[in-house]
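What follows draws every value from the coordinates through simple rules; no lab data is involved. All figures in this text were calculated on a predicted structure; none of them were measured in a lab. Cβ atoms are built from the backbone, for glycine too; each structure is taken alone.
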Structure P
Amino acid sequence: MDERQRVSPPDVSEDYPLVTEHERNTTQTTRLVEEIKETADKFLRDQATRGDLKIVSRALRELRYAFKVFTPYRRIRKVTVFGSARMAPDHPAYQASLEFGRRMAKAGWYVVTGAGGGIMEGAHVGAGRKMSMGLNIMLPFEQDANYVISNDEKLVNLKYFFTRKLMFVKEVHAVALFPGGFGTQDECFETLTLVQTGKRDLMPIVLIDPPGGQYWPDWKQFICRQMEDHGLISPADHSLYKITDSIDEAFDEIMGFYCVYHSMRYVRDKLYLRLHFEPSQELLDQLNTEFADIIETGKIESTTAHEMEKDEEHLVDLPRLAFHFNRRDIGRLRQMVDRINNSFELCNVHKVES
């Protein structure tokens, strides 16, 4: 697509849940652009090689254009779908991805995939062109986007896997993985690593098999025997993902995650959890008791937006919980978010009839 074509923003209504996005600040933006220019000038001083400069130049151009495409959609929920490009349309996993894409699109979520065939195509077929977004990798043997997203303004073509993978995780609010090969496993472990280390905010990660499938249960056996049993991960890290062979269960896992919890933001030395509903004092007391192990100092308190959060005007009125999180036990933090979500009967409102 000619990048001079205008990327039209979607209609944002109350049916689409808003997400965290910092408002533009002209002064700060100008300063950051100047820093990028200064860094570029240093390549000359460092006598960088032509090969290194080509990588930096191409990566910067790819990211700039990808951000341009995704920016108009940032306040609308999106889910990334990973899985094998080799699945034929009659394969149960392809059919499962199609149904998953349909359910998410009907709920107002955009479905982001690698824009290829197999699982990626199935998810886009289910979502439809209007609710599909694509991040296509240009490979010598496989670089054409699937017919659903081909030539769409919401399709980005990328040369580098690392720029593509950044967009897959940075720009979305959930990740769904279906069976796949090395690429799917790479995407699975990178997503888990980013969330586990706090480099990416909490989000639901669902590992989906077709009905009766054993791909992900077998994967978990390896994780338990070779990682957890040897102390390489914590038992609570299993809370960062959910394995299921039910599209209904996968859908409810994602939607339920946001039924009370909205988003999170660190402000100086405190973590602020934005919520859709004000927690009761009883729940607050329970959280302080049950999750005392992840509180560095003080306690979990109910509060309002911090002054430094005022740049997110659409989130200012949301109630908050704030505390000094140890920034280490992310699995336990996920368990706390689940505890908050499960404490509200209003969580049932997230369910959408087929």
Structure Q
Amino acid sequence: MTLTILRKAKNKFLLTVGYAAALVFISNKINGQKEYEVACVGFYNQENLFDTIVDPDTNKILQEDFTPLGPKSWDSKKYKEKLENMSFAISKMGLESTPDGMAILGVAEIENRLVLEDLVGQKAIKDRDYQIVHYESPDRRGIDVALLYQPKYFKLESSKTFTLTMEGNDHFYTRDQLLVTGELLGERMHFIVCHWPSRRGGEKRSSPKRVAAAELTMQIMDSIRKVEPDAKIIMMGDLNDDPVSKSIKKVMKPKASPQDVAQSDLFNPTADLYKSGNGTLGYNDAWNLFDQMILTGPFIDLEKSYDDFGYYGFKIFNEAFLIQQEGQYKGYPHRTYSYGQYIAGYSDHFPVYVTLLRAKK
């Protein structure tokens, strides 16, 4: 299979689908070329994207670390370098499919709207004119989720957040789940950005929190699908669980193969990747695939007609510049700090994204 770039056009990137090694992409009846609109939708955990100032109105425990006098000696120079690094990584995502990169990008571990404004204003991505959807979360660490979008691709209709609570635990605070609805090149879609509770205290002990988070995500999805049975929803985030974990496998119950996905089902393109040993973050000489994107059934087009936007592929963006090249953690994501030592990296997570195709009309 080959995808050949024809030309760049406003709001779209036109591709031709050809043949290679006897592989047929659309159907064995098609001869010649077909043009497509392409949109990439991704997620990227920013690993503690904090400015250098403590917000007096939030009183969050992690903010003290990210100040010039804090234990990380976090100053303007490091903050600027972090912004440059993260924006550079974002600028490179999806370029094999579209020169505009991520039409939509969910992000996590960001302190506030200000750091997002600084991020989208960086030279590497400034010309994409990313707009911001952000709400403050009650999280104890002072971190939120948000969604960035290019207005030439996406028209925002509405947004809201959902707070996760744990019965019997009045002192539980975590990131809200963000729902954003709008039109992607004229087609109605919904995006849910999540950062489920961490594994602090151990995977088994903390699992009920992520199960509750998955139940909340399903409630959001079900409320949408009750009104729109054929709704196209992409849930994305750092789930702090793998595709085989209870929160996903038992609560959300997504299918791993497109061939098994009915309209009412969910599809998790990361499931088979995880079984093959791929991951988005490393820990104790093993890979986890916490950064996932789960799609509703209407994205699956087994006939490959792509009359409307359909799922084409999923990618873990683990290019060489995002990988630690030496030392004890060689091969892992090249992060900002390692055991308290500033190493001027990117994030401890690799970003991920899906590519959507639609036949040019």
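Could you tell me which structure in P, Q was used to calculate P(r) over Cα pairs in 10 Å bins from 0, in percent as 5, 24, 35, 25, 9, 2, 0? Could you put the intermediate results ahead of the total?
Values: P: 5, 23, 31, 26, 13, 2, 0; Q: 5, 24, 35, 25, 9, 2, 0.
Working through the options, I get structure Q.
With distance in nm of label points 7 Å out along Cα→Cβ at positions 153 and 177 derived from the coordinates and found to be 3.4, which of P, Q does the value describe?
P
Taking mean count of other Cβ atoms within 10 Å over residues 257-264 for each of P, Q, which is largest? The partial results should precede the final answer.
Working: P: 20.5; Q: 12.5.
Sorting by mean count of other Cβ atoms within 10 Å over residues 257-264 in descending order puts P first.
Have a look at P, Q and say which one yields -5000 for helix-only ellipticity at 222 nm (-39500 (n - 2.57) for each DSSP H run of 4 or more, over all residues; to 500), as calculated. All intermediate terms of the calculation are to be shown ahead of the outcome.
On the way: P: -12000; Q: -5000.
The value was obtained from structure Q.
One of P, Q was used to calculate distance in nm of label points 7 Å out along Cα→Cβ at positions 249 and 337, giving 2.1; which? Let's see the in-between values first.
Details: P: 2.1; Q: 3.4.
Structure P accounts for this read-out.
Looking at distance in nm of label points 7 Å out along Cα→Cβ at positions 241 and 281, point out which structure of P, Q has the largest value.
Values: P: 4.3; Q: 1.6.
Across P, Q, distance in nm of label points 7 Å out along Cα→Cβ at positions 241 and 281 peaks for P.
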